Structure P
Amino acid sequence: MNKTGIDAISFYVPKLFVDMEKLAHERDISYDKLNKGLGLKKMAIPDCDEDTASFAANALLDLIISNNLDPREIGRIYLGTESALDGSKSTSTYVLEIIEEILSDKFGSRCFKNCDVVDLVFACVGAVDALQNCNDWVINGDNRKAVVIASDIAKYELESTGEYTQGAGAVALLISENPSILSITNNWGIATKSVGDFFKPRRVHNKKEILKETASLFGKEISDKEALNILNDNKSEFWSYSNTNFELHKEEPIFEGQFSNECYQERIFEALDHFISQKKVNILKDWNHLIFHLPYAFHGRKMLIKKWISWLDENGSLVQLINEIGEIDNGDEKAWTRLAGKSKLYNNFISERIAPGELACAEIGNMYTASIFMSLLSMLNTAIKDNQELSNNKIGFISYGSGSKAKIFEGIIQDNWKEKVKFSKLFEVLNNRIDIDFETYEKLHKNQIADPIFSLNNSIKVSSIQTGEFTKGLRNYKYNL
């Protein structure tokens, strides 16, 4: 059987960012906590004419152009996202539409006519679901090509504990036989449990109560009967009493940070055990690199300490840690584990196997579904910068989606990886962005800015959102030359 996996990779990150030191100052948070504690430096911020589909389209267009792909040979475009633009129309259809328009002169109209497109949603693990699905599809065919796109906007309430973990962007992957970058072994560790650690529900607000509250803002008190009479007599679409409630969808989630960390840790430990039950791997000896889904840059290293200690024990190496930090004192295992996380032994492990994948996250923030693939791109670009040869290195991928599910899989870096990655120039792109002031950031967050902050050539942006009776909410995109 031929190898299958990632043959090419492209990305898109918004041009705007907020410096984390500035955010720390404005929110009266210790910058050391954000920088040294969580590994954060900057967070990417979408301009007012950017969204999940425009990110994805930019990443896909770059993937096609940079690799001289014929779009008519791509059989699948599967998009992982938790920032969907519609409750019914797939976000990936918007991506297909604008890319077809851009490529029509070269490949004819509807060059994706026979391409299967769909969105996969499971919080931050959705694009890994798409990868597994597309990789299986490639395995079971002849010379098939698929594209996996991960595209998201991580947006939290202003002044919330999630605000400093915001970020945005997209990564696109070409999946094929005999891949140039990474072959994927056909073993998947999975762990699933329904929990409420993080979710984006439809918020329901009663119209009568909202009307009474609105009246009170103007210094007028109205009774329930008066409010109902106003609603019954009103013909406006917004206030009409055809529905008792307003139903609102917000990108800002409901979440419980500590509980989500616990769920992340529990699911990845269960999924690791499931993976090892299928393929016996000694992680300390067999996996040269660990790539995580990263809600913040240092998240993976913080979640893994307990498992790392157990791996040391399994390999007869726990004595090395004990020689450095001593035995557990008075049965206080938590304190001893914290001490282990600060040990020179663990920091060497981080430096060798985890840190290169954290560097881009520190500059971008959380990318939800795209985070794990940006971590891979970060590690590969760092290796090029440091002139490292990674061919035949094995990578363990540790992914998680709230709600909750973890997936573990393994990849092997291929001989031609450097030729395919060196043109991405990830860190050069990240160093060439615009630092916006805090007032502009807050206005963008509140959707109070209508004119784009920055016009980027050769990029896809939102051009309009329709308002007609039968087209309300449909999005249009344009390619800025």
Structure Q
Amino acid sequence: MALILGREREKALLTQIKSSREPEFVAVYGRRRVGKTFLISEFYGGESVYFELTGLLDGKLHDQLANFADACSRCFSSELPVAVPCSWREAFRILITALEQRPVRGKTVLFFDELPWLASRKSGFLQALGYFWNSWASKRKDLILVICGSAASWMLQKVVYDKGGLHNRVTRRIRLMPFTLSETEQFLKARKVRLDRHQILELYMAMGGIPHYLRQVQPGYSAAQTIDAMCFSSDGFLSDEFERLYASLYDDHEVYIRIVESLARWRSGYARGELLQAANLPSGGTSTKVLTALEESGFIAKHIPLGKRANEGLFRLTDEYSLFYLTWIRRARRASRRNRTEGHWMQRRNSPSWRAWSGYAFEEVCWKHIHGLKQGLGIGGVRTEESVWRCSGGGTAAGCQIDLLIDRDDGCITVCEMKYSQSPFAITKAYAKDLRRKVEVFKSRTGTRKNVFLTMVTTNGIRRNIYSEELVSNQLTLDDLFL
């Protein structure tokens, strides 16, 4: 097994599965490029992965079955090539025959990758897979069946929550998420990329913790140089990834992109009705399916305001690369190539647009690293609920929004103010007034009896002055996000 960086929870679960005395049916899902195939192939590498088949995007049934025959020939070292089966039912019969004739060598792993591409409409794959598991595989204690797919909502709907032949058959689930900042740091160090944490954060805010993207980062380059090369050069790896990414995941991907584009324009978050109106989509089952699919894949998230029901959540764009593409890359791609100059990204640092983008991107990074924030606050063992809060203004009163609340079981609420800056952040007189008003309005409108602490989460700490001394109970820095 090759070195798999991070993924401690997933590796522990895969170890349990490997030592299980029962047949295991494992569903692995997560967005494209997040490392699902690498995790399974490397963890169950060598002789354990006895059979592996990867679906072909938009492949015809005959082509998928031909790939199955090729995989069988390679796997079972057949002197004669396996004939292409006429259906998936026949394909699984061939697989059963081959497995029954093999010498017993401990656990056998069957790995079907990109399952949604294999199980195209009218292919009969899912029905055949269900029959294979129910009639034969579920009786084999030496068998681990792993199915993997990038369309997370498809995997849940068609397999995990299937009401037909696969109902309640999946024994384990792994939802693979992007790397955390800490895992990103480990990954880059292992590849001899030596960047400090501020540089790693800048990369993360542009491309997220996607291993396949981070694999393109070269040693000896700054974060800004890397972003310029990967995102703004004519042949940059991420310069045209956006359309391909969504097209590979979703049919009618233009609808999904409309949701993402709307959220990129209104960064404080949309309620469901507001979002559908902004994206010009009807309310109904189709829109619910789109929102669920994007949420399950980690492109968007729904934050529930304090004291509200789940259906009153606010949707926000949480995929770093999608936000970066829609904010910066697409605009550059639309410009004439003649106008592009070396150092495109570096020339835009510290502009008003850059400051607006970096502030929002940093907030989303903080949301994804709640664990680190809790550890930094010394409440890692306290049960908490994280939420947002906003209220509309009335008369001469201004509205108010808090982007992260940590509601704690120890009788306290932490109000987090998140600020990205390249130097220690200074609370000005005007900002101090806004902070006081925000906390007062929150206490008044919610009627909370809990103690309210104001915490500043910044990249470089806060500059000590009379306002910080008066208002701030705790401060967290970039290092806390790497915990």
Inset, instruction - Out of P, Q, choose the structure whose coordinates give relative contact order in percent (Cα under 8 Å, 6 or more apart) equal to 13 when calculated. - result: Q
Legend entry - When mean count of other Cβ atoms within 10 Å over residues 162-169 is computed for each of P, Q, the largest belongs to: P
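No value in this document is a laboratory result; all are computed from the given coordinates. These numbers come from a predicted model, not from an experiment. Cβ atoms are built from the backbone, for glycine too; each structure is taken alone.
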